[in-house]
Structures are given as structure tokens and as C-alpha cells.
Structure P
Amino acid sequence: MALAQGAGATIVTIDPDRTRTDLARGFWRQAGVAIGRIEVVNRPALEAFAANDPLLAGPFDLAFIDALKHEYQAYVEALVPRLTRGALVVADNVLWSGRASGARAAEKDDESTAALRAFDAAMLRDDRFQTTILPVGDGLLVAHYRG
């Protein structure tokens, strides 16, 4: 994505694991991604949003969510005021190997499955978005922000 984005565009990624993001920076350089095209916030996402980290001010035209499943809905709520009209919110793993859809049985105490079921249902009902779930990989939710 960094190599395909337009001039002047940036990607902001949030990951509290500095070891992982330091490793990623090396791969970005090997791929030819210019310094500054990808900005890193090394804090838990909700903490960074609550602290009004300047890198997270937006506006964003795409947000990709792939993190703690029980926080997905809170990420969306933190993102909404930072989204441009027409932005896409994409969330990974929303079918959770069939457990979130009910195609596969889930353990009674599986908090991630319960959280993803609630998130999927909430996003499909949310009038701020036009949402669909694609049965690709482990499930991909794509939501168009109406603004």
C-alpha cells in the first residue's frame, strides 16, 4: 500500500510492540518505501486515540483493523470523527474461522468469538456505514463511511 499510494499520502500504523515495528521498518526500507511514508504509533490503540496522538488526528480515508477482537467496536468509534466522508473501514478476521458466523462451534468462554459476533452485527446495523462481510480468508468486513 505504501508503494501504491499517491504523492504526499502517508500510512499510520498502531502497534505497541516496538520490536515488531522496528523489524517492519527494515522491511519497508528494503521494499523502497521512503522514510516518512509510514508513521508508527507504539502504544495500545485506544490509549493513543484517547491521548489525541497527533499522528492519529486524521483525516483518514482508509482504516484497517486487525488487533484485539474485543476492542474492534471501540476502534471504530475512535476512528469515526477522524474519517473522511466515503472512507473505508476494513476489519480482518470477522468470521473467525467460521466461529463468528456459527458455521463452526465455538467454546462457551470464547470471548473473541462473542466480541466478533457483536461487532459484525453492530456494523451491519450502523446507519453511518454501508457494510458487507466478504468470506475471504478468515472474513473481511468492509464498511463505507457515509459521513
Structure Q
Amino acid sequence: MPRTLALLRHGRAAGQGPDAPLTVQGIEQLQKLAAVLAAEGWRPEVILASPLLRAKESARTLAAGTGVTRPAVVLRELIPDSEPLDALQAIDAAAPGSKLVLVVSHLPLVGRIAHELTGEEVAFTPATLAEIADQGDGTARLVRRLSAEEL
């Protein structure tokens, strides 16, 4: 079944620990990205997030900015050093049948997932979103990459 995964690296954070919050700049990055997406009518059916605070805050900020009221589903498999295939299995299990899924995580995982799906290296600076279309036939392609710093 065709599906688009929107991989989002969390916004700029005040550190790397599990409880490191977003900085003011990180929140502003995500609000800017959300405004662009909202203007397009972009709205994920499901939001999945890492259990680390900066990812959960990023998911909430982007959801609020795009009009999504459902809370993010937190998946342990989205922590930074998870294996891409384990993360993809957890994503599939948490969002069966969803056509647009937002996945909020960290480096190196978002880059490794993108590479696993497309075979391409995708750069993820803070608050970067990469949309990957999976046609359901085993092929996937990078549709676009939006970086808050480049908007």
C-alpha cells in the first residue's frame, strides 16, 4: 500500500540527555516548519515519536502548528541508536494502513532509516523533515527535504 513517511529530526535542544528540552530556537524552528506545512494543508494521520523529551516536544510543536490534536504515539524503537529495521517494524505496527506518518526521532536513526528505504544519504540538521514515498512494491524515493534553517 502506498505510504509516505515524514522523518523529522527534533528541533535544536539544550543537550543530548534523555530529558534535554528544546531550546527557544528549536521551538521556533519547528513552528516555522509547521507554518509552511500547514499552508499546504499537510496533516499526518499518525505521529510517532521517540521517548526522549526533545522528540516528544518536537512532535507536540509540529502537531499544534499543523492542526493535529491527537497525541503522538511514543515508540522506544525510535531512540537514536535503534536499528533501522527494528524502527521500521515498530512504525508499521503502530500505523497500519496510514498513508502519511510523521516519525520524530534523532540522528543517527533518521538518516539510517532514510538510507535503508531509499539508498540515499539524507542530511538532517535540527528540525529537518524528509518525506519518503513508499509505493508498496519494495521501492521508495525521497520526495522532498525541508530544513527549518533553509526556509
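Where a number appears in this text, it was derived from the coordinates with a stated rule and is not lab data. It should be emphasised that the depicted structure is a prediction, and the values quoted were computed from it without experimental measurement. Cβ atoms are built from the backbone, for glycine too; each structure is taken alone.
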Where is mean count of other Cβ atoms within 10 Å over residues 9-16 largest, in which of P, Q? Q
Working back from 45, 34, 30 (Cα extents along the principal axes in Å, computed), options P, Q, answer is structure P
Highest-scoring structure on distance in nm of label points 7 Å out along Cα→Cβ at positions 33 and 129 (candidates P, Q) is P
The value 15.1 for mean count of other Cβ atoms within 10 Å over residues 65-72, derived from one of P, Q, belongs to structure Q
Matching 34 (relative contact order in percent (Cα under 8 Å, 6 or more apart), computed) against labels P, Q points to structure Q
